Structure P
Amino acid sequence: MRPQTPSRRAFLPAAAALATAPIRARASMLVPDAFRFGLTPVCLTSDLELLARLQGYLERALRRPVKLVTKRTYQEITALLISGELDAAWICGFPFVAHQPRLTLAAVPVWRGAPLYRSYLITSSERDATGLPDLGGDIHAFSDPDSNSGWLVTAAELATEHRSPDRFFRRTFFTWGHRNVVRAIASGLADSGSVDGYVYEVMRETEADLIRRTRIVRASEWLPFPPVAFAAGSASSDKATRFREAMTAMGGDAEGRVVLAMLRLDGFRQEDSGLYDPIARKLAAVRGMPG
């Protein structure tokens, strides 16, 4: 039997595909690679509309695709940033100072007129407590072991009295999110907790029922706001420069202002890394505690 010969109609599309394949391959190489931006629970990452608007603003400003990367812990995001698997990340002041000089500031959020926030000690609304000493023997909720407001501030305050959280509190646990600290206390799962004051104040607007079941025992001194950072080796790249400009220009852009309004922030600005010296001193105090 004589083998069938492909018809001209069947042959032409295949030939055309082969002819244009190199052109398509070359064109795909011209598409810029995605900018990978890591987010921790410092950002309100459960708000899908916020994430979509943030991604849209950055893609337009950077003129390239943007991939938002969220993880459960600060450690995971920080490790990805240092290893070069992220181009930038919104982290916390604690890992920023702990991993110097491997990290560089990209931008610092401005909240209520300043690049500062506070850590809150909170407890249930019915409880009478006025300071950390009143919380001894509690079941205490921390947000993350790499969080400044959600662990380090309380640990450093105890270190001044030569105490550790494990010895001062009856039991401690991590909720892996500032919102979860509030939920733990509101539900009675914890007696007290350490939480980001910015997140707590945003929740006062968005989840007022939860906040009403808690109260602030003590607000810390003003501390530098969780920063957006680069790995030090990539901070001078064109990609990093454009990203820094996009973050600091957000307040001058209509879409950017929508993102800022959803974040309850005034904007982002450049700051010297010395802003984070108070957190470095707290870290040194905790590290100086005897084992």
Structure Q
Amino acid sequence: MIASRSRGQPEAMRTRTTAVAVLGTGVMGGAMARRIAAAGLRTTVWNRRRAGAEPLAEAGARVADDPADAVRDADVVVTMVTDADAVLEIAGDRGMLAALPRDAVWAQMATIGVEGIEKVAALVAKERPDVTLVDAPVAGSRGPAEQGRLTVFAAGPDDVRERVAPVFDAVGQRTVWVGATGQASRVKLVNNLLLAYAAQGLAEALAVAGDLGLDRDTVLDAMDGSPLISGWQAQKLARIREDDYSPEYALTLGLKDVRLALAGAPVDRLSAATAILGQWQRAVDGGLGGEDVTVIVRALQ
């Protein structure tokens, strides 16, 4: 059963979180850490490149030298790094899991796929059964993260919800509880596959418009307000109009997420997603991986 929780719940329903550690302060993790600190939670941050975490000191966060140091006094630990390998390295080789206080909560909020979250859950069960793992990837890119308007897909024990609520409320406008650990990572893959189709659809429609000899601005004007254009697509079209492909959701991350989604599907079942995977890989190989996922528009020109 899916349960949704918004910010509007009474304060009495919440439990104070004393200390939060955010491991990984890239585009998403940094914005989330800033929101957490702004919410009045005692915040410690760590990043593989310390320079990526140091600006958060101005927001009131303590910058730690290593993951183990970051989490020693944490009630809730957030991991927001690139992939499952990075999460497992931080937890194991860099000592994060061993350093967690007894009864701490680990909110794994990066997109690491089904196999990834299963490995993380197995590690926690073996090494630290006293720690509660919450599977909680987020939907949204840089803008929503900076505004605290992400959607958190959360999965884990019912009795931990109020402990993580102040953190999730700080970064998101909505938390959707979807079941046991692992279910949220599955929902996130569904969400990101739909996003890939939306981005590719925009790119191919604009490519056809060019092939037909249409002026791009004219086409964008015609599409403005169309019932076929989602809010996400409308925001992306506004940036495309300005040839702004600075990363909100980098193509390399989009490629990773499409690959993760395909890993859970029967071979050759998702022909459209397989085609997107190939095209996005070629664009990344061509040097466009650091740009926003909408840079595929440029690749198709």
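I have 143 for volume of the Cα convex hull per residue in Å³, calculated from one of the structures P, Q. Which structure is it?
Of the options listed, only Q reproduces it.
Which structure, out of P, Q, was Cα extents along the principal axes in Å, for residues 105-184 alone calculated from, if the result is 40, 30, 24?
P
Can you spot which of P, Q the value 26 was calculated from, given it is relative contact order in percent (Cα under 8 Å, 6 or more apart)?
This value belongs to structure P.
Comparing distance in nm of label points 7 Å out along Cα→Cβ at positions 137 and 161 across P, Q, which is largest?
Between P, Q, the highest calculated value is found for Q.
Please state which of the structures P, Q yields 24.8 when mean count of other Cβ atoms within 10 Å over residues 177-184 is computed from it.
This figure was derived from P.
Out of P, Q, which structure matches -12000 when helix-only ellipticity at 222 nm (-39500 (n - 2.57) for each DSSP H run of 4 or more, over all residues; to 500) is calculated?
Label of the originating structure: P.
Among P, Q, considering only distance in nm of label points 7 Å out along Cα→Cβ at positions 145 and 209, which has the greatest calculated value?
P
Read the figures in this text as sums done on the coordinates, not as results from a lab. What you see is a predicted model; the values in this text were computed from it and never measured. Cβ atoms are built from the backbone, for glycine too; each structure is taken alone.
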